[in-house]
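Visitor: Read through the structures below before going on.
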Structure P
Amino acid sequence: MDVKRKQTIERVDPADWPDGTPTEKAEDPDLGYDLIPAERYTSADFMKREWENVWTKVWLLGGRSCDMREPGDYICTDIGRESVLIVRQQDGSVRAFPNVCLHRGNRLRPEGIGNAEAFQCMYHHWTYDWEGKIARIPDLDTFPQGCPPGAALPSYPCAEWGSFVWFSLNPDVGPLEEFLAPMPQHLDPYHMERMAWVRDVTVEWDCNWKASVDAFSEVYHVQGIHPQLQWYLDDTNAQIDVYERHSRYLVPFAAISARVAMPSAIPPAIVGIMQAAGMDPAAYEGRVGDIRKDVQAFKRKHGPEQGKDYSDLNDDQLTDDYHYSIFPNVSMNVHADDVMMFRQRPHPTDPDRMLYDIWMLELVPEGEEWPERPRHRQFAHGDKSIGQVLDQDAFNLPSVQKGMHSDAFKGLWVGDQELRIRHFHKVLDDYIYGPGGKGPDDI
């Protein structure tokens, strides 16, 4: 690796935190170094294969459980050409149904959240209860054939984990816990159920959904797209771990990249980290290179008096970015005090477009009132800023997508720092072609 200086980042010993988030390095699989074909990002045929073999087969993130506290609370979410209603039941369970009236196909609810005593189609007032059963058909006697089969909407598998609600379009999908493994073991110590919404945004991006997944699966691009972050995190010391379906990297924060010279003064971004922890940067007498460990020690000592329970987290988790990818389309920058969560959804028909959901959550100190949930907003790329770092990614991705269409570009030339991308495509292949299989056209 071409860097200006060498440094060693001290990491938590797994033996020191045996019951928390695993920290040991997973063994890297041998996935080869073949090109990842560009057609995967541009082909309507491959998009169709993804729909048939991935999106309609796996568990998918639907929303947050805190949006569904009471019976009749619902989340309506879209994935590809489908729209799904997730409803809190009287007994506290959750159920999911297609968001479509069985009469003439009208959507029962627009995408979003709410509460309903029943779901009434605005077209002819066919009405469905919380369980998806038909409660009323006006003038039923004029339908000699009677009610549609079952007199109810089909039911989708639906379950909760980690303060989130999940669904599948596959009636034969396996248990959610099996699909997510080992993510619950990794993420439960963060107690995301203690975190409140602070941002809920959807941006329409002109790129394939996988280009977005790729962008958030490696830190190799920090030096190019996000040079300012080199005085905030050490991109040269990322630990990469891949599992059966999912993956992660661990990146030291409150640290300086080995690609740049160690500054004599505390960089502004690290000043912000110290202030957020409750430290006074002006009174700090240590070296810049010691700040990461000193912030960890400060938060460990003062967290309880701030109403923040870090007891299930290791010291590195008090500063560092534990970044997870949950197959197929969830990326999470997970921190002790907040989570930045991204859901990358395919466009219903166009492989060159996608929906990018930004969900930001913050830890609510014990005893404090939860903030009001932010209103969901949706807009096209470029209409509004989504923050400097995400703006930089958003600016770059349409150019990447255009380049994918070039006859001169045959595919992704992926290196070791991008192992998560290669692993992601291996898992994609397993779903589309069967384990270890590839299609005859190798896309």
Structure Q
Amino acid sequence: MNLKHIAAGATALVLAVACSPGPSQQQGAPEGPATTQVPTENVTLSLVSTPESGAAVKATIAGFRTKHPNITINYQDTNYDDYNKSLNLSLASEQAPDIVLLNSVGTTVKDKLVRSLAPYEQAYGWDKVYPSTQLAQWRVAANGSTLGTGDLYAAPAGFSIVGVYVNKAKAAKLGITLPVTTLADFEAALAKAKGAGEVPLQLGNAEGHSAFVVQLIGQSQDGAENAAKWTFGTKGSSFDTAGNRSGAQKLKEWADKGYVPSGANGVDLQGAVAKFTGGEGLFFVDGNWDAAKIADGLKADAGFFAFPGAKATAIGTSVAFGISSRSKNPAAAAAFLDYLHSQTASVEQFRIGFMPADPTAAKPDANTLMADVVAAWTRVNADNGLVGFNNNATATMNSTLVSATQELIGGKTDPNGFIAAVQGEWAKTHG
């Protein structure tokens, strides 16, 4: 997937529809008070999502149907690239789905393709269920592009966290102490792996996932709060910071030194997962949406830790669902969104690697990969270090990060050019 792979997405952007919304689409604004009363008549809803979160969503639908047998939810699985390219068009059509996975707000809110959830947030008390930081990335200001304030447009299910996977057997063989807590130690480990003939840092960058490396280094040095301002589109923010310059420079240096595979630009994320679970790589920067695959592949050798830094920071977001403006049954759809933080749904979310909406469901077995993921999640939240995905900063930022990181790794641009391209894209939307 593209950067925010949230099922994970995790993580890319929804494209704009070619035409402006017609009258039937102008339903995104709050329509007055809502109640928590669930329809008692037979209702059929449609839901579209991506395969990464499919197993958890299907199990959640089954649990919801047990509670509300009169509500049928038809699930549609769409592969990631097609999903992100077609979702806005689908929402604008006469056959629009009722419930949709939102990988980002993109232009979907601005084009009024999804309904404001403000009335349901108040009715169900979601602001008391979720920490404010977990809802902030799904709040959109009246301008339709600035995040963090305004109405809520999606309700979270599971949460993602991007950190560092490690092959613990290789680390032990190389004499590397885990977890690695400083960037200097991390680079020393990369050099040691290279010297031993290992792939230091597994990477697939066909979809721009090396942007994770730049962002993690940048926000660990600049601070999560400062980094989040740029991601949310706060006026006056700039990508041209000491941390982001360091991140771009390190990524280029690591590519030049052979710390990442030479063919990384031609390998997608799941290809890199396959290589890592096949034993190629000491470290791998990826999200917890791939935890189940990596645990199955590496077994007891699979480990995970928050990216090295004085304070723990991570890239993260939620698997979140919105309601189509065209839905004829928003009350039933809102009831399903409320069910996403139930114990049953949370157990399914955690089973496939997400941090659950109900934190009591995060009960991993000791000395497992998921125990490492939970420890990293706990540390990041304690340091208030979770930052949304940079590729969600504008509706077209993902494409810019894909091309700019590929050029940086391929030697076709330098850190200055990379920084200028990313900030230039941001300025088109946020000024």
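Taken together, the values in this text are just the output of simple stated rules run on the coordinates, not laboratory data. Everything numeric in this text was worked out from a predicted model, so none of it was measured. Cβ atoms are built from the backbone, for glycine too; each structure is taken alone.
Visitor: Could you figure out which one of P, Q the value -5500 for helix-only ellipticity at 222 nm (-39500 (n - 2.57) for each DSSP H run of 4 or more, over all residues; to 500) was computed from? Don't skip to the answer; put the middle values down first.
Guide: Numbers: P: -5500; Q: -12500.
It must be structure P, since only it matches.
Visitor: A follow-up question, please. With FRET efficiency 1/(1 + (r/R0)^6) of positions 83 and 315 (r between Cβ atoms, R0 = 35 Å, to 0.05) coming out at 0.95, pick the structure among P, Q it was computed from. Before the final figure, lay out the partial values.
Guide: Numbers: P: 0.20; Q: 0.95.
This value belongs to structure Q.
Visitor: Okay, moving on. State the single structure among P, Q that was used to calculate Rg and Dmax of the Cα atoms in Å, giving 23.5, 84. Display every interim value, and only then the final one.
Guide: Details: P: 23.5, 84; Q: 20.8, 67.
That value comes from structure P.
Visitor: If distance in nm of label points 7 Å out along Cα→Cβ at positions 155 and 187 computes to 2.5, which of P, Q did it come from? Mind dumping the intermediate values first?
Guide: On the way: P: 2.5; Q: 4.7.
Derived from P, not from the others.
Visitor: Hey, another quick one. Work out which structure the value 0.05 belongs to, where FRET efficiency 1/(1 + (r/R0)^6) of positions 115 and 395 (r between Cβ atoms, R0 = 25 Å, to 0.05) was derived from one of P, Q.
Guide: Values: P: 0.05; Q: 0.85.
Checking each candidate, the match is P.
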